[in-house]
Structure 1
């Protein structure tokens with residue numbers, strides 16, 4: 001390679017700046033001057049600097065020279081230079097020094113911001129849980145000083161299942177995402193960490209016979225939990241949405257349930273049609289007021305489960321059952337997605353397609369109260 005030469009040259013492409021000093025061969029750009037004297041002065045300054053650097057290079061130990069060569073080679077493979085690396089690292093150090101907010105301080109700020117934004121207590125409690133665990137290891141550290149490699153190693157070392165580790169990662173991502181929006185960080189480092197590999201398992205659902213036994217047992221043992229079970233199974237509302245549901249939002253006359261924006265996970269209002277068999281289960285409760293979910297529901301559900309002889313309770317089983325049997329009955333993923341409150345039917349189609357047979361779907365949507373499992377209506381005082 002020809003060694004670059006440092007010299008002042010005429011520049012004919014500009015009427016004002018007539019001389020140029022080309023420093024590109026030395027890792028810099030070009031400099032333009034009005035007069036040759038200005039250009040020669042700068043040329044002398046650059047030669048002096050290069051000579052001083054040459055003398056300093058002679059003082060480098062063999063180990064330092066080897067480090068320099070290896071670093072330069074590794075950076076060159078990625079299209080970067082030693083100067084690029086130095087600027088990046090110094091910027092990182094400066095940012096850590098400028099931003100003295102610790103992880104614990106930021107966690108408290110995020111919790112307060114989410115509360116002011118009107119997020120649900122359940123969501124805030126979940127963030128507080130994950131932030132608390134994270135703060136035990138990183139709480140006193142400046143948020144700007146935590147690297148991608150540290151987070152990657154931390155998430156991988158968590159003694160949880162892949163799904164639980166992914167949930168942990170997602171919640172800590174909220175913390176760093178907030179820091180990014182507040183300009184404490186240039187980017188969210190969690191986004192650059194590895195996602196745990198999740199096994200693609202079909203959603204667990206109730207069989208037709210299991211669900212029938214469950215509702216009939218509820219009608220005998222604890223009639224006031226029948227509506228919440230039937231709405232989960234035949235309208236597909238999320239558990240949290242059912243917990244917040246009020247009887248005034250269940251309109252049997254018009255045949256729909258309103259999930260208000262304030263109570264929906266997606267913060268979007270949606271109208272869910274009441275299917276004929278759901279109407280049959282809810283009709284004895286017409287005119288009731290207050291919350292759909294009764295007090296002591298968890299204890300009552302335990303009794304119902306025993307009475308029904310169920311040995312398992314699928315995670316989110318009622319909602320998953322609705323999605324599976326509804327899709328099998330309608331073969332209309334966009335329609336069922338709207339009823340579920342999904343923004344895209346792709347997930348529904350990928351997860352629930354062909355999960356149940358059409359004949360089982362037909363039996364499912366015929367599950368209704370029988371003479372031997374008649375629901376007893378009763379009055380309930382309005383709840384505040």
Structure 2
């Protein structure tokens with residue numbers, strides 16, 4: 001297609017694909033793209049095999065298998081004490097990314113403004129652009145990646161149609177608190193904007209701290225889409241299955257888009273996950289301890305290196321500061337890591353519109369076997 005006809009002329013291949021392809025070509029250890037190198041729970045895999053053989057291979061209902069939507073509603077009530085309707089408020093999607101895309105597509109019209117917080121996940125703005133909307137970028141404060149409330153207040157206006165938050169936050173590994181959500185609710189009160197909360201790492205919050213979800217804030221929940229991911233929770237990113245929860249009116253609009261994007265998600269996966277959620281609800285509550293162990297193991301292994309480690313209260317990503325090692329910008333330094341250490345990482349700068357030339361931060365994924373983390377840290381310590 002001629003570039004002048006492109007709907008997304010400024011968009012190329014994502015940094016995740018670029019770095020994973022480079023890792024595969026060079027044989028590097030891939031701590032770049034956020035996927036585990038271990039398998040989903042054995043019982044869940046057995047349930048998928050069962051449902052493949054149990055006549056669950058045709059279309060599921062457009063909004064999702066009723067059994068799965070009921071299990072999701074029970075989980076939300078259990079974790080966040082919010083009652084949602086499986087019939088009207090929950091839509092099963094092709095991963096968290098489709099949930100995000102459908103929410104934006106149904107909420108944003110040409111000329112509308114959408115607020116995002118940089119650094120932010122790279123799928124948000126392209127969908128806003130396809131809608132004819134305008135993305136307003138509010139930089140997060142350093143070093144803790146908190147929201148600049150005054151900057152947000154100055155950016156909100158009558159044209160603001162949607163605010164997108166991501167908590168726990170990719171790429172920084174930080175999280176919003178319940179007090180942060182209260183402050184957000186106060187600032188949004190005078191405006192008609194909706195909220196899209198990307199919570200795909202909801203079960204990866206550490207050190208005894210509970211995840212502060214929009215589900216737990218009634219004022220925000222009444223005007224919000226909340227996107228979640230089974231792929232993240234069950235170590236099955238390749239299954240591409242997630243869901244979006246929103247009040248009935250918002251969900252009805254989201255489903256209008258969803259039915260023409262994917263219509264329905266793989267039936268055996270839906271029925272298997274529904275069974276697993278009922279049989280093994282402890283998986284979600286055990287996940288923080290499981291991933292905190294991986295985080296702490298990587299951090300111990302990296303003490304022999306010259307990288308400085310940022311705090312990681314959530315997600316399965318560790319930010320490292322390499323300013324004691326190199327003056328190269330981050331997009332160049334990740335290639336240095338490939339060339340010299342055979343380790344793939346993600347630079348932080350592609351997540352932001354405004355570049356910070358003095359920032360020297362990389363994102364490492366610790367959703368890996370300990371042997372992978374130890375070998376990666378050994379190689380990184382040679383710099």
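From 1, 2, which structure was helix-only ellipticity at 222 nm (-39500 (n - 2.57) for each DSSP H run of 4 or more, over all residues; to 500) = -12000 calculated on?
Label of the originating structure: 2.
Looking at relative contact order in percent (Cα under 8 Å, 6 or more apart) over structures 1, 2, structure 2 comes out largest.
When distance in nm of label points 7 Å out along Cα→Cβ at positions 50 and 266 is computed for each of 1, 2, which one produces 1.8? Only one of 1, 2 returns 1.8 for distance in nm of label points 7 Å out along Cα→Cβ at positions 50 and 266, namely 2.
Looking across 1, 2, the calculation of semi-axes √(5λ) of the Cα gyration tensor in Å, for residues 282-321 alone that yields 23, 10, 5 traces back to 2.
Quick one: FRET efficiency 1/(1 + (r/R0)^6) of positions 106 and 362 (r between Cβ atoms, R0 = 30 Å, to 0.05) came out at 0.05 when computed from one of 1, 2, so which one is it? Here the read-out was taken from 1. The maximum of Cα Rg over 2.2 N^0.38 Å over structures 1, 2, that is, the highest value, falls on 1.
Any read-out appearing in this document is the output of simple, stated calculations on the displayed coordinates, not a laboratory observation. None of these values were measured; they are calculated from a predicted model. Cβ atoms are built from the backbone, for glycine too; each structure is taken alone.
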